[in-house]
Structure formats: structure tokens, C-alpha cells
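Structures given as C-alpha cells follow.
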Structure I
Amino acid sequence: METIHEHDVFGEGALVQLDHTRFTTAMAKTDYQLAELNRERFLFLLQEIPLFALKIVRSLSSRLHNLLFYNN
């Protein structure tokens with residue numbers, strides 16, 4: 001389990017997996033607003049907006065680091 005904050009992303013794994021497997025379930029502690037992206041729009045944003053792509057890479061890298069760090 002992890003806590004995400006304003007402007008964080010989650011669920012991107014399902015958009016990059018070929019079988020669209022969803023890995024996360026979200027539960028909110030407070031009111032929130034979400035932006036939902038389908039796979040086509042997500043891939044477009046990755047190609048067209050380098051800072052968006054960097055945000056996704058950082059998010060995935062951070063999760064992988066935490067997974068490896070806390071499981072060893």
C-alpha cells in the first residue's frame with residue numbers, strides 16, 4: 001500500500017501492459033478529483049509531452065525502488 005498526493009499518478013501500469021492488466025485499487029481518505037486517461041490518450045501524451053513522460057518514468061521508478069527496498 002502507498003499514499004499518493006496531489007498531482008501523483010496511479011494505474012499507469014494497466015496502460016502500458018499489453019494485456020491491460022490492472023494492478024492497483026484506489027481508496028480515498030478525502031474528497032478528490034481525478035483525471036482519467038484511456039490508453040490511446042495516454043500514449044499520445046507520452047509521445048507529445050516530455051515532462052508527462054518523465055513524470056510517469058519517475059513514478060514507476062519510485063514504485064520499483066520502494067518494492068525492492070521494502071521487500072529485501
Structure II
Amino acid sequence: MQIEQALHQYLKANNYPIAQFARDIGIARSHLYKILHGTHSPTLHTVERMSSALDMTLAEFIAMIESPVAVDAE
């Protein structure tokens with residue numbers, strides 16, 4: 001899973017508004033949208049702030065990103 005997919009899923013599942021997440025990690029909302037749309041990649045420093053805002057260790061955050069995408073069976 002890509003970082004943008006993992007973040008979208010996590011933020012949506014936890015009702016965490018994107019604007020609030022951007023404020024919590026100290027970046028502009030427009031920059032976060034670019035990360036979420038895959039047009040920009042976050043720096044390591046930003047990834048560390050993301051994991052901290054989500055109350056995860058960096059290792060837990062990376063594990064979340066690397067986990068496979070859940071697909072609903074029809």
C-alpha cells in the first residue's frame with residue numbers, strides 16, 4: 001500500500017479531518033493534499049510528525065503503510 005492510500009484509509013476510518021491532520025503535523029493543507037494525491041512525497045521529518053500525530057511509533061506507521069490493501073469480497 002502506498003502512503004497516500006494508508007493515510008486516506010486511516011483518516012477516514014478514524015474520522016480525522018484532513019485539515020486538522022495538516023495542522024497537527026505542521027504543514028499546509030495544500031501540501032498534505034499533494035501528498036494524499038501522490039504528487040508529492042513527504043520528507044522523513046514529515047513522516048515522523050505523521051506517525052506522532054497518529055499516536056504511532058515510526059515502525060508502526062511504516063508497518064501500516066506496508067500492509068496490503070483490504071479488499072471487500074462481493
Structure III
Amino acid sequence: MLWVSEDDVAINRFMSMKVRATHFFRPTVKNAAFFWGVMIAPILVSTYFLRKSRMAKESKLRSGKVSYRDRDFACN
């Protein structure tokens with residue numbers, strides 16, 4: 001069984017670093033840009049393209065350009 005002493009300096013430093021990370025965080029423009037680029041932008045881009053393709057498909061279905069037989073949900 002692997003046992004780590006409570007006096008292990010490396011573990012203590014690591015745990016202290018994880019706890020105190022929020023104390024040293026300073027919001028900057030670079031942090032905000034990274035957040036928008038990694039978290040928000042992919043969601044917005046994928047939402048845009050999904051909505052665009054679904055609206056195009058919906059307009060084709062509503063205008064009658066696609067017959068009932070050729071629709072995806074038809075029971076042939």
C-alpha cells in the first residue's frame with residue numbers, strides 16, 4: 001500500500017498552491033480573452049452554424065421543395 005507522510009514537503013507545497021491560487025489571481029484582459037476564446041466563442045460559433053443549417057432545412061420543408069417521401073422522419 002502506498003503511504004505518503006504528512007511531512008512530505010512536495011505534497012504540502014502542492015496542496016498549499018491549490019488552496020492559495022485564488023488569492024493570487026488577478027483578472028486581466030488576457031485572462032478575459034482566453035476565457036472568451038476557449039469557453040464562449042466555440043459555443044457561439046457552433047450555435048450559429050447549427051441554427052443556420054436547421055433554418056435552411058426548415059425553410060425547404062415549409063416551402064415544399066422536399067417531398068414527404070424524401071424527408072428524414074418519413075416512415076417509408
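One of I, II, III was used to compute helix-only ellipticity at 222 nm (-39500 (n - 2.57) for each DSSP H run of 4 or more, over all residues; to 500), and the result was -20000. Which label is that?
It must be structure III, since only it matches.
Then there is this: Given a computed value of 45 for percent of Cα pairs over 18 Å apart, which structure among I, II, III does it belong to?
Label of the source structure: I.
Rule-based calculations on the coordinates, nothing more; no lab input. In this text, all values refer to a predicted model and were calculated from it rather than measured experimentally.
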